[in-house]
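Down below are the structures I want you to see.
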Structure 1
Amino acid sequence: MIKLVASDLDGTLLQDGAQELTPRAIDLIHQLTQKGIYFVAASGRQYDNERRVFRAIKDEISYIAENGSVCIHQGQVISRSTINPGLCTRILEEIKKENNFEVVVSREDTCFIENNDPEFVNHIVNVMHNTTQIIDDIRKVDGPILKIAICNMTDGPHIIDKYLHHLQTLFGDEIKVVTSGNIWIDFIAPGTNKGAALSGLLKLLKIKPEECMAFGDQYNDVEMLQYVGTSYAMSNAAPGISYYSTYVTDSVEDVLEDLLRL
């Protein structure tokens, strides 16, 4: 019997760049929670942003934000991970050597960006609706830092994949460096991932992993997909993600509808 459902957002519950849940998704998740099944939004997005996405049912669900760096249930922080300040400095100094990437530095209360690229600023502030502060130098952000993310909005996956390998070579022994969508690379504190955050929540709720279902499409979802008893990779997921899942689906909503019929 499924007692908890966890889902990634971008590329999974939100398809084709959508920033709003469909009315059907909201209704299905509401029905799940009314039936006593917990729902967890598990995303690389910030907590404030996730609550905006789920605003119609925001107090009915739990949240894993910043790729597992923070987990919040009923308004209470269940777990939190931060990046070593010295390591943050070295990562940001390395990224600053390139001109092809915009940077987001995330604290629990806000995220920080620079005002270099109007398209990027518009995407973060007006499309994603992040709680955001714009500063002159991203290297001067005060911690504690939950996550660093970099983005290339023009050259696409090719340059991301190449730069990912470079960053993993430099920092992979100290921090998790992973894609979080086709144009994003995330740096996440050691031992931090969506699966680890979900594990802490399950202990609190006294739910077993085999009683859980999860959905994802990127390598930042792998630990979560492997941790639960029933997992779904999206049919348009990154190459190889289906290897870590039980099933493949075109639609989270269709699976949730089937679950509600049981």
Structure 2
Amino acid sequence: MSGHSKWANIKHKKGAADKKRGRIFSRISKEITVAARGGGGEPNANPRLRTALTAARAVNMPNANIDRAIKKGTGELDGEAFVEMSYEGFGHGGVAILVECLSDNKNRTASEVRLLFDRNGGNLAAMGAVSRLFHRKSRFVVLEENADEESLFDPLIDAGAEDISADDGMVEILGPPESFEPIAGILEKNGIAVEESGVVQHPENLVSVDDVDMAGKLLSLLDKLEDQEDVQAVYSNVDIPDEVMKKLSEEDA
């Protein structure tokens, strides 16, 4: 990701996420349950569960919620049988979109995701058409005021970080999936609070959308996909310039 515009996009997502904390807890709970069901409830023996627990701690998810989700996964409590699903498509301006879901009803999820694309100017694509444009990466976002970039740079690189970039008060750290735990350990050791963390789909290249109307419609599509109850994550390769984000914010005010 290049330059200034990524931070505008992050802030847009962050603002939306802050309004939906309960939604975030629900998504992480699902991920914890699926991870525990697949690999057991002991974090030391289950890398996927450890990753989910790190994400839960980053958003201050209550321990009671975490314990309940683990017990649903291990069968100690009744819980839904979630199936992992993903959808690929394109939005306004040819922007690639990946949608990852955990669902207890595949037909409902497929129908609702397709409808959201159709009604909001997007279109679904064949499997592989979009996913090839993304790579899985460990990703952390911390506030710049909490991070001394100079002192952290070498330890983070040693832990596997490939890219550390700071702008507009935020620091984004990217690395390969296997570097998630080492990087998380460095941040925890240094007492640095994490705003966002996870193993995500990161775009190879970005598509710039500098038309205000088109950008607004695209963000509306992304927001509606994120609001769908079975959706765990929505990724895109959109790059919206700061001046366009500013105009959209003024329109929303």
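Just so you know, all these numbers are worked out from the coordinates, no wet-lab data involved. Treat the numbers as computed from the prediction; the structure is a model and nothing was measured. Cβ atoms are built from the backbone, for glycine too; each structure is taken alone.
Hey, volume of the Cα convex hull per residue in Å³ derived from one of 1, 2 reads 127; which structure? Among 1, 2, the structure yielding 127 for volume of the Cα convex hull per residue in Å³ is 2.
Consider the structures 1, 2: one of them gives -8500 for helix-only ellipticity at 222 nm (-39500 (n - 2.57) for each DSSP H run of 4 or more, over all residues; to 500) as calculated from the coordinates. Say which.
Structure of origin is 1.
Source structure of the calculated read-out (FRET efficiency 1/(1 + (r/R0)^6) of positions 138 and 202 (r between Cβ atoms, R0 = 25 Å, to 0.05), 1.00) within 1, 2: 2.
Given that relative contact order in percent (Cα under 8 Å, 6 or more apart), derived from a single structure, equals 20, which label among 1, 2 identifies that structure? Walk me through the intermediate numbers first.
Numbers: 1: 20; 2: 24.
Source structure for this number: 1.
Give the label, chosen from 1, 2, of the structure having the highest value of distance in nm of label points 7 Å out along Cα→Cβ at positions 42 and 210. Max of distance in nm of label points 7 Å out along Cα→Cβ at positions 42 and 210: 2. Which one of 1, 2 has distance in nm of label points 7 Å out along Cα→Cβ at positions 66 and 178, as calculated from the coordinates, equal to 1.6? Comparing all candidates, it corresponds to 1. Suppose mean count of other Cβ atoms within 10 Å over residues 50-57 works out to 17.4; of 1, 2, which structure was it derived from? The read-out was computed on structure 1.
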